[in-house]
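Trainee: There are structures below to look over.
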Structure I
Amino acid sequence: MTNGVLLFAFNNSNIDYVKQAIFCAKRVKKYLGLDVQVVTDAVDYIKAEYPFWNKYINHITYQESPKPARKKFYDGIYSNKTLEWKNSARDTAYELSVFDKTLVIDTDFIISNNKLLTCFECNQEFMIAKKYNLVNTKKLEPSFDRISDKSIPMFWATVIYFEKSKTSKFIFDLVAHIKENYNYYRLVYNIIEKKFRNDFAFSIAIHIINSFQNNTSWPLEIPTDMWVSTDKDILLDIKDSNIKLLAHKEYDYIGVKLKDANTHIMNKFSLNKFIDEEFKNE
């Protein structure tokens, strides 16, 4: 049985997700010791721009760029840009993964411990992230808890684990069906936001499989911590398992230091700036 990590990376005009994928893969190697597969439409770009890519990535799989949506990306509270967002290919993970057991991780998920390895020992065909901690522990983000104010609880497609099985294939096929008919499901589940989101599609699929019931025992949650830094926060530094940030607090910031904490960094601009400095040593 082969175990590995699958990453999706589709660049837009300002954000280099390929660069994030290589950095993520580097940390996968350090903390999890697993092989890494990257799915992207920029195969030639990886090899030309990052000649050291194969130190951290074992497999590159070409996939045509998904149809882009438009999204506002923040770089802290004072700067933002509306850019293309090509983040609708997660339903193809089952088909594309070269592994028997796969962790699908967002490229901006900073691994800082080995807790995710327990996924491969849980005897579960499918697991997904749900619980999270905001780096500003006094801040509330209701949109992170439910897919809309009057709808179902939200699961995070930031981290997904699956085994190659009939159950897992059914889940991913159902997510693909929801994506193809997203306008219908958006109305049924009272989702205001028009653009497709993997988090919402997996949450809807889980709700359907559970006979439209909430608070069921399936699926099990990913057995790890997940700290979330919003795009209003600013990443300052990552050194080994230590992460320093400025966390958004109304019209100001507070300093936060995390240690040994797996962290979702939503501010892509500050993450890419840090990676630029990190890769100068490659």
Structure II
Amino acid sequence: MAYKIINNEQSEFWNKGIGQKWVDEDESMNERLSNLTEELFLKSNIKKDDKVLDIGCGGGQTSFEASKLVGSNGYVVGADISKILLELAERKYSQIKNLEFKYCDVQNYEFKKNEFNKIISRFGVMFFENPFAAFKNIYNSLKYNGFLNFVCWTNVMENEFFTAATNIIIRHLNKDFPEITRSPGPLAFSDEKYINEILSYSGFKNINVEKVYSLITTNDSAEKDGELLLSIGLGGRLLAEENLSDKKLLLIKDEIVNMCIERQKDGKITYKACLNYVSATK
């Protein structure tokens, strides 16, 4: 049975907008998020024989890592709304027998009830059109006493990966810092009370939101890092809305690259990060 994608705005964004940029930068982003991913897996405690759903799996790296932990009698389903990111995941991991990918809107896709005993997500749950409906659907797919673990961003001002380039861009555009709301987007779940409200409404128990400080690091050159910051995140979205001259874009890029150089030490560029690690049970 086919299920309609109801989150049309995000589907458009991740298939025709930013999606291709994430495909292009898949390895670079996995490197940058490696510390955060390791912490998520430590907290998720995925074991042999587990049945795992990975929400917003993107290019499939977290799904693949989970598949190595569950063994031949377990399995992992990676779900995403972006066809082009799932095509990348299929190209990379199609040979993995206990791993499959589903193009679907988790908000309304009818997973089997009580199918999974572990559900995880690395920055994939903040984009639902209706998070209350989405997490109720997620709850229904989880086995009794099963575990939900996901990581999301906290206050934007505590995350330099968002602010460092954006502050340069808004100064050149003579604009204020973008307003952060609960609308679908990377920072929609920055409020702990909002997370608790959604999960409680959906039926989850033993809800815990742990604020953790970490680092985003890369061995990329300052030039490469600057290019990524210009194409992904808040700054990239701001620039996409403008019709700037090549001269103006080059000026902004040069300043961002210089910022990256200033952050570089022993070949590594570092940004402070602050995350909400969320856990709950059914």
Structure III
Amino acid sequence: MTINWFPGHMVKARREIEKNIKLVDVALILLDARAPFSCRNSDLEKIARNKKIVMVLNKADLASPEAIRRYMQTLEQEGFLVAAMDSLSGKGRQAVLRMAKSAFREKAEELQRKGRRPRAIRAMVMGVPNIGKSTFLNCLVGQKIAQTGAKPGVTRGKQWVRLREDIELLDTPGLMWPRVESEEQGLKLALLDIVGENAYSEYEVGLYLLSILKDKHPQILLEKLGLDAGNQLEEEMLAAIARKRGYLLKGGVPDLDKTCQVLLQEFRRGKLGTISLD
């Protein structure tokens, strides 16, 4: 199954980001901590190539701590400043602010040498759709200032906010790249709810989730879903879960579509535990 999602407003979003990047000192690029490399948009890195970049592993509460440490090490080796954050609880907030200040230090020293007055750091918040930019922004500010939602593309348009810590943040629309490189990457993006639901089959993505649980997290299958997969096919596992939960159609036929919908919701909300995909 090929998954691509590049709606028309993405072109406008890219132009807007390219126009506004000159207004900032630092780019805060948000990645989903469960699959930071699969949701990494190289177009954003190209747009921000002349700025200091901080990679923020957002939704860190949903990913394995061991995997997060491995992801951070890889990104640091590439030369990026990196922080992990749970935008719902605020854990990691200070680390993000510390990295933003570190990224600005060289520019601040340059301004001082030129006899300029100290000023606030200007940072752009960037990422793919539904990566949690609005929740991230609300967490940094400490109050609700950005609209949040479960569908990709909720935030559109330019929005500046100022923090007490002398940092000004520019929110931006989520930006996808035109073509997903592989089928597996597309499945991961769909599983993370980054692409629009019209771009994929929930049934296929549900089967992909079960294959991950079967191969890498059999204990989650057993503890959370009451299923000992053994040599079962993913289709058989799905039907077994439907029967266990009473998701049945007329004649006792398992409702596979509903089962897939619920499983995807539970994964996305962290109800299945901390699961890393990359």
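Bear in mind these aren't lab numbers, they're just calculated from the coordinates by the rules spelled out. Bear in mind that the values here come from a model prediction, so they are computed numbers and not experimental data. Cβ atoms are built from the backbone, for glycine too; each structure is taken alone.
Trainee: Compute percent of Cα pairs over 26 Å apart, for residues 72-223 alone for each of I, II, III and report the one that scores greatest.
Mentor: III
Trainee: Ranked on mean count of other Cβ atoms within 10 Å over residues 24-31, which label among I, II, III comes first with the largest value?
Mentor: The maximum falls on structure III.
Trainee: Say we calculate distance in nm of label points 7 Å out along Cα→Cβ at positions 136 and 176 for every structure; which of I, II, III gives the highest result? Could the numbers behind the result be given before it?
Mentor: Details: I: 4.1; II: 3.5; III: 1.9.
By distance in nm of label points 7 Å out along Cα→Cβ at positions 136 and 176, the leading structure of I, II, III is I.
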